[in-house]
Structure I
Amino acid sequence: MQFLYSLHSECLKLYYQRATHIVLLFLVFFQSFLAFVGGKQILETGLSATPETNSQLAEAIPPIEYIGFDVTLFGIFVMIILGAIHGSKEYKRGTIRTSALSVSNRWTLFISKLLVWLVFTVVLSFVSIFVTIVMTHIALGKSGLPLYSFNPNVWLFILYATLSWVFLGTLSYFIALLFKNSVVSMLFLLPQVYNIGSFLATHFVVAKYLPVALGQGLIASSPAALTKQVGASIVILLSWCGIIGLIAFVRFVKNDIGGGE
């Protein structure tokens, strides 16, 4: 019964959080709008255009099943911010002690928080990415793929992108929960989004295993951009989340949960 109460409470917190509404607006509507505009531009340029035929292109237009996924890179940035905000919000507001008093078992409180977060991010990620790809192919018109018959590669790429968003958002959530504030999470992850991770990866082999670089490698924006080692990337991202999540869990259960920003 306490677990159900805790789940209900966490759902209400998520629903009434302003950041949730802003993110829904950005990912479901704004990102879809960007995808539609991008699809129209590709249609005008030509699906078979290359740098040789169009000097404005840095690389050839990717195969049809890859088109639109470049827009989903925007969602990584948003999910990292959302995870940081939700992981730290109760510490920032000073309501974490109230939650702990309402649900005396900290295992129950932590698991309910994590479960609600995971369900929310999986649904949000899949729906946002799916709508983005749909809008891209609507913009492509007859040149796009029929909405009722996406080929298996498209569905697989949607799955990869969903995993990327969920892993990075959850890692951000765990870091914020561990350090009781959003700053550490965003300072660690957001600079990697702005190609710092890619820059380091070209100079240091170990930088290829930074979480954002791994997550971006799961986004099928082109054949070259999609990692050739999808399974390894997923395992390493899962390890990042598992290790940080375990440390956050132990601290949450064993230590004083007060404090924060």
Structure II
Amino acid sequence: MKFLVVTAMVISSVFISTNISASDQPKPQNLPQLLEYTNGAKLLIEQGAFDDALARLQWLDENATRISYDFYDLKRPLVYSLWWDLVALSASADIAYTRKRGNMAKQFMLSPQQCETFDTVLWLNQSQEHEQRTLGNLTTVHNNYNGSLERCWNGDAEYLAVKYINHALLERYSPDILSGFIQNIIVRVTNAYEACNMADEQQVCEEQVRDHLVETSILYQAVAMDRDDLPLAGRIGGETLKLLLQWQYSPL
């Protein structure tokens, strides 16, 4: 979800110090330092120091949550999205990312109820090919062990099942997609929209959040339409319109 990247970078920028070069930064000891260290990886990429940037991202991947668990939900938008950007520039980053995805997929197939692995498998999806492979793994595990995904099922998994209209997974783990839309999408985009107040380009940030809301609403409505449930599609559209109107007439 691209808007998560925008929001996370806004949060990160609040803690960034501008008086230290990326190469001189010490290892982080707390959350603000982790955010600054992450921004340092971005600066290293901009400077063409791809190997140093990769080493920093891998260090964050392995160590950041041990320093501050508050970094956990930021790993996808800050670490993995930045790493994926680096893949286009560095063969080493590409190889490392592919290896990471493969290792996490194997771990998931062996231990589908290990929720950190479950989350990471979802967070590493950066393309339709990634998503479809992950969805295939989820479906395989579900078919082999019915109900085995329930412990770790979350909004990211629901979004993936909605995007590709996987009724089997939705009926088992997200039977009420209207509630899922409100809890996993409406709440998230509301928080993201509020965070845009801190962005340098607030209007651009807000537009990206609005676009994501509309695009995701269309995906959820498509599931309802595929079920021939027109009233459900209408309620999802209604929740979307209500929030858009709230933003339009009650600017933050």
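Every read-out reported here was derived from the displayed coordinates using simple, explicitly stated rules and does not represent laboratory data. None of the values given here were measured: they were computed from a predicted structure. Cβ atoms are built from the backbone, for glycine too; each structure is taken alone.
Out of I, II, choose the structure whose coordinates give distance in nm of label points 7 Å out along Cα→Cβ at positions 43 and 115 equal to 4.5 when calculated. Computed on structure I.
Tell me which structure, out of I, II, gives 16 once relative contact order in percent (Cα under 8 Å, 6 or more apart) is calculated. The read-out comes from structure II. Consider the structures I, II: one of them gives 0.80 for FRET efficiency 1/(1 + (r/R0)^6) of positions 91 and 139 (r between Cβ atoms, R0 = 41 Å, to 0.05) as calculated from the coordinates. Say which. Working through the options, I get structure II.
Just checking, which of I, II has the largest value of Cα Rg over 2.2 N^0.38 Å, for residues 99-210 alone? All intermediate terms of the calculation are to be shown ahead of the outcome.
On the way: I: 1.41; II: 1.18.
If we compare Cα Rg over 2.2 N^0.38 Å, for residues 99-210 alone over I, II, the biggest value is for I.
Here distance in nm of label points 7 Å out along Cα→Cβ at positions 83 and 107 was calculated and came to 2.6; which of the structures I, II was it taken from? Computing distance in nm of label points 7 Å out along Cα→Cβ at positions 83 and 107 on every structure in I, II gives 2.6 only for I.
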